[in-house]
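Okay, got some structures for you below.
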Structure I
Amino acid sequence: MHARAIAVTTTAFLGVALLTPLSHARTAQSGEDEGPTVVAHRGASAYAPENTLAAVDKAAELGIRWVENDVQRTRDGELVVLHDDSLRRTTDVEEVFPDRSPWKVKDFTAAEIARLDAGSWFGSEYAGARVPTLKQYVERVEHNHQKLLLELKNPQLYPGIEQQTLKVLANEGWLDRRHVAGRLVVQSFSADSIRTVHEIKPAVKTGFLGTPPVSDLPEYAGFTDQINPSHGSLSVSYVSSVHAFTGPHGRPMEVFAWTVDDAATARRIAGYDVDGIITNKPDVVREAVGEEEDRNGASTGW
């Protein structure tokens, strides 16, 4: 949306936002209220080492359909699933490569990272778990019939990661109509990165991680379908304001809140009428909010 158009329409949009009733995003599409979608943060990461295939499998075992992961890039150009830009916290890289401080992902080859133990730090039963490549990760998500909320992590460190990620997804069959219609969201803390994803592949649903001012939402609505803030930054009025805007695919913009791990907070945030809750303990949150996923495709897909 051009700046002049934003200036003309913002006041009108804000008026609508303040008057928008609760349950706007879901009832507008389905005619009935339902609990928010529950997303397993880095897999079921309270119960298995984060971002590993074991965490994906644990989420599947719990019956959780949506999993979230983080993507970064190795020195030789492989996309791997890891949250930190350093390997130090979640692998034994200091032992295997003691002279390679500060152990940044971008300074190691894919083959070197494949040697690392990404499970023992969490528990001895996960000894030998590996850092998966993005290809391996999406293969496992597909095998488990799950859905993917994929975060482009630190895109400023990896120029071109948007195009590369979309290429991997395409090669794995994740950019066909069935996947983009209800099984995939690409998100980032970088608005520029998400805008790039939207420009390269407009069919892909996108999310912005953060809490932009309401006055900026008309601009965001041009390239992102979700505004995904920290739960501590949310209010009923903010969620209602986001729901008042129409995203690039002609649907009300959604709100997925992170990271909520206890029942009381989950119920409070669900009461704000969020569309999704991202959690390390998806079973706890699901029980608290009464998610009814996939009943009509409103919150979990189009």
Structure II
Amino acid sequence: MASEATLGSHSEISPPLRGRREVIYRHSVVVRITHWVNVLVLSLLLMSGLNIFNAHAELYWGKFGANFDPSWLAIGSAHTAAGGQIGILRVFGLTFDTTGVLGVSTGPHGASLHQGFPAWSTLPSWRDLATARRWHFFLAWIFVANGLIYLLMGLVNGHLRRDLAPTPADLSPANIGRSILDHIRLKHPTGEAAKRYNVLQKLAYVAVALVLLPLTVMTGLAMSPGFDAIAPWVLDLLGGRQSARSIHFICANLIVLFVIVHVVEVFLAGFVNEIGSMITGRYALPRDHHS
């Protein structure tokens, strides 16, 4: 059926008319809905997570971590020789001045705010661990349900196998090298090539959907004493609650990095066309100037 077609399956294609670009049905209804739910939910999850992090802005490895234990990452403030304070970020013993962004930032009414992440980036904007935790847990279950819907429908309609699973030809060194070079040169596919994800897109989507996101959920659950009572082996597998917290933080930042690259690529490839396809499902293929 045409309504089940997605990228890589072109059962609904506009006829090639002079002066017009070929239009394909690129994203199914399920893909579009779950995509936009993820945009909202992940944004709010990140913001509530930053509020939770601000309650103790340090990360450790192992089972234990407290104020006087050695941490591998810390966000805080330090006094200057002139008597003022600066924001600092310490990562593996290296210290960076992050005044105005991390550690010390401008709070409500222009006052200096001494906390890990600035107020504008957290949910709620004021420091409130209990409220942030309630938001985070509530949104996490919406995220899990949304992800399961995407995966199950992707298996049923073949989207995962057809569009996201890399083929042996995709994984050839020559093809991967060519795709890397195209990205470095900001060269985007046109014509027939634009009907398929390139190998870097496939690998990135698979890594996020099947590795980063599930690992983020698992480490989040592992930090819950209630879940540990049911499956204590998960926490042991991760190396302890503090290791789970560190892995959770790293995964969240890798997801943010993926989103940043994704958004940049959307703008470079054609913002209106790319966003339009995620709203209507239809995508106008970029013209192949060599055809």
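All of the numbers you see were taken from the coordinates with simple rules; none came from a lab. Just so we're clear, the structure is a prediction, and the values are computed from it rather than from any experiment. Cβ atoms are built from the backbone, for glycine too; each structure is taken alone.
One of I, II was used to compute Rg/Rh (Cα atoms, Kirkwood Rh), and the answer was 1.04. Which one was it?
On the way: I: 0.98; II: 1.04.
Source structure for this number: II.
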For this session: Given a value of -9500 for helix-only ellipticity at 222 nm (-39500 (n - 2.57) for each DSSP H run of 4 or more, over all residues; to 500), point me to the structure among I, II it was derived from.
Result: I
Exercise. Comparing distance in nm of label points 7 Å out along Cα→Cβ at positions 59 and 99 across structures I, II, which is largest?
Worked result: I
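Given a value of 19.2, 65 for Rg and Dmax of the Cα atoms in Å, for residues 51-162 alone, calculated from one of I, II, which structure does it belong to? Don't skip to the end; give the middle numbers.
Details: I: 13.8, 42; II: 19.2, 65.
Checking each candidate, the match is II.
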Seminar exercise, completed: If distance in nm of label points 7 Å out along Cα→Cβ at positions 35 and 187 is calculated for I, II, the one returning 1.9 is structure I
Exercise. Can you say which of I, II returns 18.1, 55 when Rg and Dmax of the Cα atoms in Å, for residues 139-282 alone is computed?
Worked result: II
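Looking at structures I, II, which one was mean count of other Cβ atoms within 10 Å over residues 131-138 calculated from, given that it came out as 22.2? Mind showing how you got there, number by number?
Working: I: 22.2; II: 16.4.
Of the structures listed, the value fits I.
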